[in-house]
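Colleague: See the structures that follow.
Only the coordinates and a few stated rules stand behind these numbers; no lab work does. Everything numeric in this text was worked out from a predicted model, so none of it was measured. Cβ atoms are built from the backbone, for glycine too; each structure is taken alone.
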Structure 1
Amino acid sequence: MIRPRGLTSEKVVIFKRKLLSWGGENFSVLPWRNRNRSFHSLIVELLLQRTKAEQVVPAYLQLKHRFPSSKALATASLEDIEKLIYSLGLKWRAGHILKLGQKIYYEYGGVPPLNREELMKLPGVGPYAAGAYLSLHSDIRAIIPDANMVRILGRVFGFTCYAETRKDKAFLKLCDRITPKRKFKEFNYAVLDFGRKVCTPTTPKHKVCPIKNICYYFMKNYQ
C-alpha cells in the first residue's frame, strides 16, 4: 500500500490548480482529442498503451481511414490490422483490436458502452483505456490510473511506487481525490501532457515545472 508524505487538502488544491493552468497553456493537439464516442476513440487508447503519442498518430489515421465503420473493422482480417499497426510493435494488440471491433459491432450496435464495468469486459480494455474513453471522449468523470499518474503523484506526494501501484486501493482513492469533479477532462489531459513533456520517467524538467515547490521528490533531492 502506498504511504504518501505531506498529503494535505491545501497541497491537493494547489496541485490541481497549477496543473490545470499548465495544461491549458500546453495542451497537445492530437487527431483523437475530441468528444467522439466512436469505436475509434476506444481503439486509440489501446494503441497508446506503452507507446508514445507521436508514434500512434500515423497508425491511428491509417486505421481510421481503412476501417471507417465498426462493421468494416469487425469483418477485417487479422493480417490487415497487423500491417497497419506494425510500426508500433506489440503485435498482440492486433488480435485485441479485431476482437474488440467484433464485440462492439455485434453486441453493442457499433458504439462502445458507457459503463466502466462493461468496458472492462471488452477485449484489451483495462482500467486505463476504460477511464480514458469515459473521461476524454464521453464527458463522464473517471480516473485514469496510468503510468503518468503513478509517477507524478508518487513524486509530488512522496510515496514509493511498485509494480502493482495502479491497482493499489490507496492510490486509486488518491486519484479520485485529485481528479476534479467538473474539469476532469482538462485535468486528465494535463496529466498526460505533463508526464510526457515535463515530469518524464528519467529526466524530469525541473526548470519549467510549475509544481516543484510542492513536490516532495524535488524538495528532497534538489533543494
Structure 2
Amino acid sequence: MGAAIAAHCANAGLQVDLLDIAPQDGDDKNAVVGGGYDRMVKARPPALMAKSVAKRIRTGNFDDDLGRVAEADWVLEAILEKLEPKRDLAERVEALAKDDAVISSNTSGIPLHQISEGRSESFKRRFLGTHFFNPPRYLKLLEIIPTEDTDEEIVEAVRNFGERVLGKGGVIAKDTPNFIGNRLGSFAGMQAVTYAFENGYSIEEVDAITGPLIGHP
C-alpha cells in the first residue's frame, strides 16, 4: 500500500521517498522496497499516470535511509497493521522529523491515540491518521482521523491538501477502531454472510447479487 500511495503522490507532482524494512537475509538491503516498487510500476490498473512519474520516487530502507525523514514536510507510515511496530517507528520518526513536519499513519483501523502513546506533545499535535483506500489513484475517499491532541489547523491543512493536491474526498473520522469505511464494511459483510446462511443462498447467488450489480467490486 505504501508504494501505491507514493505513486499517487508522485502523480500529483510531489517528490517522494519510499522506505521499507531491510531484509534480515541477503546482501540487498533494498530488496523489500524494490519489490514493492516493481509491483507498483507494473500494477493494473496503472498506479502511475505515466512511467516517467516513477522518477519522482526515491527508494531506500529504514536502516540506511531513515535520516531522509529530516527533509520531509509530511511523513506517512504505512507498515504492517500491528501496534508495536507502528509505535516503534513513530519513536524513530520523532527523533528525526522537522518540528513542523506533519506525521500520519495509514492504519486502516488501529486507534491513532494508541500509536502516539508515549510520544511528545509536539509529536501528538501534528500526528493524525490519513487512511487511503486501495488503489489510491482510483478510490476517492481519504479518511482523516485526528486524535484529541491533534491541532485543528493541521487537520484542516491535511484535508485541504488531500482535496486540492491529491484529488481526494476528505472525511473526518473519529478515532475509534476501523473508523468509518471499514467499520461499515465489516458490519455489511457479516450481515450479508449471516443472511445468506439463514436463507440458504449459494456462493454463486451471493456473488451475483452483492457484487457489480450493486456497485461493489
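Colleague: If distance in nm of label points 7 Å out along Cα→Cβ at positions 78 and 94 computes to 0.9, which of 1, 2 did it come from?
Modeller: Here the read-out was taken from 1.
Colleague: Then there's this: Using log10 I(q)/I(0) by the Debye sum over Cα atoms at q = 0.21, 0.22, 0.23, 0.27 Å⁻¹, for residues 54-125 alone as the calculated read-out, with -0.92, -0.99, -1.06, -1.27 as its value, let me know the right label among 1, 2.
Modeller: 1
Colleague: Comparing structures 1, 2 by relative contact order in percent (Cα under 8 Å, 6 or more apart), which one has the largest value? Numbers along the way, then the final one.
Modeller: Working: 1: 29; 2: 15.
The structure with the largest value is 1.
Colleague: Comparing distance in nm of label points 7 Å out along Cα→Cβ at positions 118 and 182 across 1, 2, which is largest?
Modeller: Between 1, 2, the highest calculated value is found for 1.
Colleague: Can you tell which of 1, 2 yields -15500 when helix-only ellipticity at 222 nm (-39500 (n - 2.57) for each DSSP H run of 4 or more, over all residues; to 500) is derived from it?
Modeller: Derived from 1, not from the others.
Colleague: Computing FRET efficiency 1/(1 + (r/R0)^6) of positions 70 and 174 (r between Cβ atoms, R0 = 35 Å, to 0.05) for each of 1, 2, which one ends up highest?
Modeller: Going through 1, 2 one by one, FRET efficiency 1/(1 + (r/R0)^6) of positions 70 and 174 (r between Cβ atoms, R0 = 35 Å, to 0.05) is largest in 2.
Colleague: Of the structures labelled 1, 2, which one yields 1.06 when Cα Rg over 2.2 N^0.38 Å is computed from its coordinates?
Modeller: It traces back to 1.
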